[in-house]
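Take a look at the structures below.
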Structure I
Amino acid sequence: MPNSFAQGHGSRVRTLTFDPAMKVDARITYGTLREVPDLARAIERLGLDGVWFSEIADDPFLPAVLAAEHTQRISIGTAIAIAFTRSPTLLAALAWDLAAQSGGRFMLGLGTQVKAHIVRRFGMTWDPPAPKLRDTVQAIRAVWNAWRTGGPLRFRGRFYTLSLMTPFFTPRPLEAEIPILTAGVNPPLCRVAGQVADGFFVHPFHTPPYLRDVVLPAIRRGQRRAGRERTPFTITASIFGATGESTEELARSREEARRTIAFYASTPSYRGVLAHHGWQDIGERLSARAARGEWGSMAAEVSDEMLETIAVVGRTEEIGAQMMSRYRGLVDRIGFYEPFTTADLKKWQSLLKAARD
């Protein structure tokens, strides 16, 4: 995959071409926003390349503002913000302001969520996710184009029609390009990324064979369909890691990873990953247990083979090299799924050293 983004600093644009070394990114979760500046600075001091904020229990854009204010070098992005709970114009404005705040270091990562959350948690309508995400990305770019050129806003898609933009509602100029990355698991959303996005987030619930055999070919099909085979594109992956310095720590980490994998494997939307390895029956049993609320016993369904295929398992000093042996040549940016903490510096140092080697 091509691997460069255009970035800007202030009003000057520079094209950042990634070196052959894989980029190492961290994910921050927090109790309160007051924790974000120290965590972001620690990530930058450690030498990592980027930080991502997820939309789980908190908004991903607010901490990104703090990270932009308190760092100088690292990339900052949402991984992911839910696209269908915000209008394309609002997403365009949020990304525009964050790109300005960060000096061109912001990356807009968008995902779809599943139907139950969109409808029952957010109270929004449900539409086919792949075509709607394609519409969303194109609509955002139409808004940015109107702001950059001063021309009329004219976007008519299947789900959004945008036709009003006046100078009063146009923000101050921004020359920095803003990469848009989209996320997914199954081939339709992978194809959308290839058609319209600058990069793709590999869902942490995946395996290297699924990435190689399903995800990357689907992205390439989307690129060919849109005539974008030579367009710069970046693959970003967060990986389940089970690691520890002692036998006891490693055993606890394995069980935590097993519980996390069981939770994701119970979701029917992710069944394709299981089917790729012949684990459909495990997914069906986990879905049934989840429906009965048997969360505490679900991890027992995850075999050692399944755990060690989905997660990278090993001692802290070895974990980075193991991740590189699996993913070098498949992705451009990598990190642990588990949130960054200063108590886990050795784990991150192991990954960073392996990526640089």
Structure II
Amino acid sequence: MIDLRSDTITKPTVEMRAAMAAADVGDDQFGEDPTVNQLQRRVAELLGKEASLFFPTGVMANQCALRTLTHPGDDVIVMKDAHTVCHETGASAANSGIQFTEIGRLGEFTFEEFTSAIKHRGHIVHPPTTVVEIENTHNRAGGVIVPQDLIESVCAAAREGNIASFCDGARLWNAALASGKTFAELAAPFDLVSVAFSKGLGCPAGSMLVGSRDIIHRAVRYRRMLGGAMRQSGILAAACLYALDNHLEQLHNDHRNARMLAELLTKSSRVAMNLATVQTNIVIFDLIDGPDAPALVTRCERVGVRFFAFGPRTVRLVTHRDISTADCEQAAKQILASLAP
């Protein structure tokens, strides 16, 4: 089976498993796991921040970030179709009592849309905007990279307005390698950044929050409140350290495979896709006629290709380290055959 559902389905390599088995561990709840501490220092340094905090999952990291930066009744400005809105089971309302204002479309928004969406503190009716969140890369827009100049201007304006800034950077590694910018450059404008290890880097678990010492110190409490305080989690952290040493550069392969896959699929007149959006490892396209998305998913699974329907006539494919160039060529062949009249 050629599995293109997500980069989360990757499995740890033999070498990564060996690193996990050999990990030096302690009780992380007491700050005594040396491997977790090493990972936290390293990621903070990579992203140019003072401190970082390890989490088992990306959703927990995102939810802890919002809980740390907001109060119940606050408003958070987010990009349209953000992960925290669409893919976290309403957790932000349940955990933090906040609401979202979505701006832009297809991973794009303007500075004016951001400033127009701000609800100022002290208004008798409006909930105050206390956070702006930017997802980079943007999943549902096809893995597009948010322009850095826009990020810098939005975060600067937010800071002037006493609004915190948070980057959902689950795939920030992809954004950095595809854009040629450093991780620290992409993280610099934000107060708080999340990154994930269980997607393109191929770890079985692990995400981080990175920010100032003060914010991370506050986040420790909310991590425990969300059930994220772990014990000998150095076993997981060891996988993340291994990935930083060995798997980062491989993301370039995922990006090239996604581009090739997209170009092959556009040969079909039944595929509507903007190739300019295929910037990293995600390919999203619409079906003009023929089978709808669920029917195409069913047809392709029967011939050994697995992916998701992202809407009635929208499909998403994600390349990753467990999928080769030959796999992508074969997947394109089977998808095109399944689309044929």
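Out of I, II, which structure matches 0.15 when FRET efficiency 1/(1 + (r/R0)^6) of positions 25 and 113 (r between Cβ atoms, R0 = 35 Å, to 0.05) is calculated? Can you show the working numbers first?
On the way: I: 0.95; II: 0.15.
Considering all the candidates, the number was obtained from II.
Have a look at I, II and say which one yields 16.9 for mean count of other Cβ atoms within 10 Å over residues 97-104, as calculated.
Label of the originating structure: II.
Taking FRET efficiency 1/(1 + (r/R0)^6) of positions 89 and 153 (r between Cβ atoms, R0 = 25 Å, to 0.05) as the quantity of interest, name the structure among I, II where it is greatest.
Details: I: 1.00; II: 0.15.
Once FRET efficiency 1/(1 + (r/R0)^6) of positions 89 and 153 (r between Cβ atoms, R0 = 25 Å, to 0.05) is worked out for each structure, I has the highest.
Hey, FRET efficiency 1/(1 + (r/R0)^6) of positions 193 and 321 (r between Cβ atoms, R0 = 25 Å, to 0.05) derived from one of I, II reads 0.30; which structure? If you can, show how the numbers build up before the last one.
Details: I: 0.30; II: 0.65.
It was calculated from structure I.
If you rank structures I, II by mean count of other Cβ atoms within 10 Å over residues 169-176, which sits at the top with the largest value? Please list the in-between numbers first.
Details: I: 13.9; II: 26.1.
The maximum falls on structure II.
For distance in nm of label points 7 Å out along Cα→Cβ at positions 225 and 265, the calculated result is 3.1, so let me know which of I, II that is. Write down the numbers at each step before the final one.
Working: I: 3.1; II: 4.0.
The value was obtained from structure I.
Comparing structures I, II by relative contact order in percent (Cα under 8 Å, 6 or more apart), which one has the largest value? All intermediate terms of the calculation are to be shown ahead of the outcome.
Values: I: 19; II: 25.
When relative contact order in percent (Cα under 8 Å, 6 or more apart) is calculated for I, II, structure II comes out on top.
Laboratory data are not the source of any read-out in this text; all were calculated from the coordinates shown. The structure presented is a predicted model; accordingly, all values stated were derived computationally and were not measured. Cβ atoms are built from the backbone, for glycine too; each structure is taken alone.
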